[in-house]
Structure P
Amino acid sequence: MPISFENNRPVLDESTFLDFQGMVYEFSGMFFDIDQRYFMEKRLSNRLASLQLNSFKDYYLYLMYDPKRDEEVSVMVDLLTTNETYFFREMFQLKAFYEEILPILAESKKGGTINIWSAGCSTGEEPYTIAMIVDHMKSRGELRDVDVDVLGSDISHRVLKAARKGLYGHTSFRGLDEKYMKYFEPEDENGKRKIKDKIREMVSFNQLNLFDTSKIMLLSEMDVIFCRNVLIYFNNDSKRKVVEAFYNKIVPGGYFLLGHSESLMNVSTIFDLQHLRNDMVYRKPELGADAGAHL
């Protein structure tokens with residue numbers, strides 16, 4: 001069969017797209033509709049050139065049978081993921097986090113540790129935001145009787161490498177209050193700022209596929225899970241699987257924070273929707289409370 005090209009770029013035909021769709025879903029839980037065929041074609045075409053492959057069918061066979069297939073599947077999923085983020089994103093929710101959620105947890109966790117997980121953390125702005133909030137509160141005499149551990153995870157090795165480096169350009173600072181600039185080094189010759197070691201050392205990073213529930217179960221129990229603007233990549237079946245894994249990992253009374261454009265409507269009723277002063281959040285029922293319907 002002749003190879004189809006358009007503007008010197010291989011064309012992803014519908015049949016091969018469906019092969020990729022199934023592979024991506026099986027590996028990561030992310031679901032790409034047929035309307036996203038051109039998006040997938042555009043995102044992956046340069047990878048074909050890098051591997052000196054002539055067609056998407058050749059690339060699919062490479063992903064199926066090459067000895068380096070596991071590594072390459074991770075690269076492919078990384079290329080299909082959008083990693084746009086910035087510091088202090090969705091401020092209403094963060095205000096609820098530091099004015100309401102953290103004080104509640106600090107009271108119940110006196111002498112212990114509050115565990116917070118930023119799932120799908122991309123290049124690190126979200127977990128570093130959490131660490132800055134915690135440090136700022138401690139500097140004001142709050143959270144004195146608790147330790148706070150912050151974990152950032154992502155499926156992409158590439159963005160985790162950037163997160164660990166902690167070097168950011170201007171677009172990452174568009175939501176940042178001036179008082180938090182103290183946590184960054186002065187601009188370098190490229191106009192970028194590096195987050196100070198004090199904050200960097202408060203966050204640990206881990207490569208994690210949210211569809212791999214067996215690895216999720218190896219994590220510590222969490223008091224708060226941020227999973228913002230991540231589930232948009234999943235269909236309802238995938239969402240249910242991931243949400244159930246989160247539910248099993250959150251302590252009773254712990255909090256599950258989604259992005260403002262997301263909800264668990266038509267997905268799950270296992271979490272309670274709680275109205276706080278600043279925002280609405282999901283919360284795992286306390287022990288003995290009505291846990292709601294099953295997934």
Structure Q
Amino acid sequence: MSAKSSGKPLITIVGAGNLAGTLAVALRGAGYAIDQIVSRGSAASLQQARRFAREVKAVAVAAARAHIRAEVVWFCVPDGAIASAAKSLAGTADWHGKVALHSSGALTSDELGGLRRRGAAVASVHPLMTFVRGSRPALAGVPFALEGDLKAVRTARAIVLELGGRAFPIRKQEKAAYHAWGMFSSPLLTALLAASERVAGEAGVGPKAARDRMLPILRQTLANYERLGAAGAFSGPLVRGDVATVGRHLQVLLEVPEVREVYVALARAALSDLPTKNRAMLQKILKS
């Protein structure tokens with residue numbers, strides 16, 4: 001079905017990374033026609049763009065050869081490349097009436113200001129989801145933070161709803177804090193899991209075995225958090241006010257000082273935000 005016959009806008013995706021591939025397939029599945037996958041001119045980028053293009057019946061093209069026909073152009077490139085990518089495509093179309101979107105969580109729609117000045121309506125559209133090589137998450141149920149020009153936000157909201165996502169507005173001044181929140185939700189959580197594997201090593205357990213053995217408690221913790229919230233899901237020696245056990249932890253973690261710093265920082269945050277006993281004594285031992 002063509003974009004015109006479906007009543008949905010024709011879309012071009014700029015970028016050939018993990019987000020671009022996931023988004024292209026999801027859009028195609030929701031009935032959107034993808035016109036082009038635009039990539040950098042390097043052989044590796046073009047190869048990846050061609051692979052995605054085959055999946056969604058689109059054309060892969062280097063930015064230097066692009067001619068933009070689509071009504072919606074979605075930039076899925078690293079934050080530092082958004083403005084330059086937009087600049088490189090500025091002369092490839094009449095931007096009046098078009099919608100240009102980017103998917104940075106930290107940067108605002110102003111990164112596309114050059115296209116706005118050429119007549120496009122622009123917005124930032126960030127999915128609160130992790131995208132890594134070898135994994136293609138479903139976008140149904142995923143929250144998308146929207147900010148920008150009214151026309152672009154309306155267009156983006158309609159697309160997000162078609163994808164099964166949940167659109168919510170965000171103000172420009174809130175984006176840095178929003179993205180830091182996302183950082184805690186996945187990348188730093190992954191860093192914590194890596195640190196947990198190092199502590200497992202001190203207990204004589206290798207990384208793969210540690211991962212396998214941690215998964216049941218991780219799954220239950222997330223289930224508890226979903227149902228009961230952070231306070232209800234919190235357990236362990238801090239809840240009980242078990243100062244002696246915390247002291248033993250701190251002693252053994254002297255063998256992995258970087259991880260010990262993580263333990264202390266998170267324990268202090270727990271004393272501030274979560275229900276604990278013997279708070280004063282715990283604060284004292286964490287300072288020692």
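Values quoted throughout were computed directly from the atomic coordinates according to the rules given, and no laboratory measurement underlies them. Only a predicted model underlies this, so the values are computations on that prediction, with no experimental measurement involved. Cβ atoms are built from the backbone, for glycine too; each structure is taken alone.
P, Q: which one has Kirkwood radius over Cα pairs in Å, for residues 16-71 alone, as calculated, at 11.1?
Traced to structure Q.
Supply the structure label, taken from P, Q, corresponding to semi-axes √(5λ) of the Cα gyration tensor in Å with the calculated value 37, 24, 15.
It must be structure P, since only it matches.
Figure out for me which of the structures P, Q the number -11000 belongs to, where helix-only ellipticity at 222 nm (-39500 (n - 2.57) for each DSSP H run of 4 or more, over all residues; to 500) was derived from the coordinates.
It must be structure P, since only it matches.
One of P, Q was used to compute distance in nm of label points 7 Å out along Cα→Cβ at positions 200 and 240, and the answer was 4.4. Which one was it?
That value comes from structure P.
When relative contact order in percent (Cα under 8 Å, 6 or more apart) is computed for each of P, Q, which one produces 11?
Going through each structure in turn, the value belongs to Q.
A value of 1.6 was derived for distance in nm of label points 7 Å out along Cα→Cβ at positions 24 and 40; which structure in P, Q was it taken from?
Traced to structure Q.
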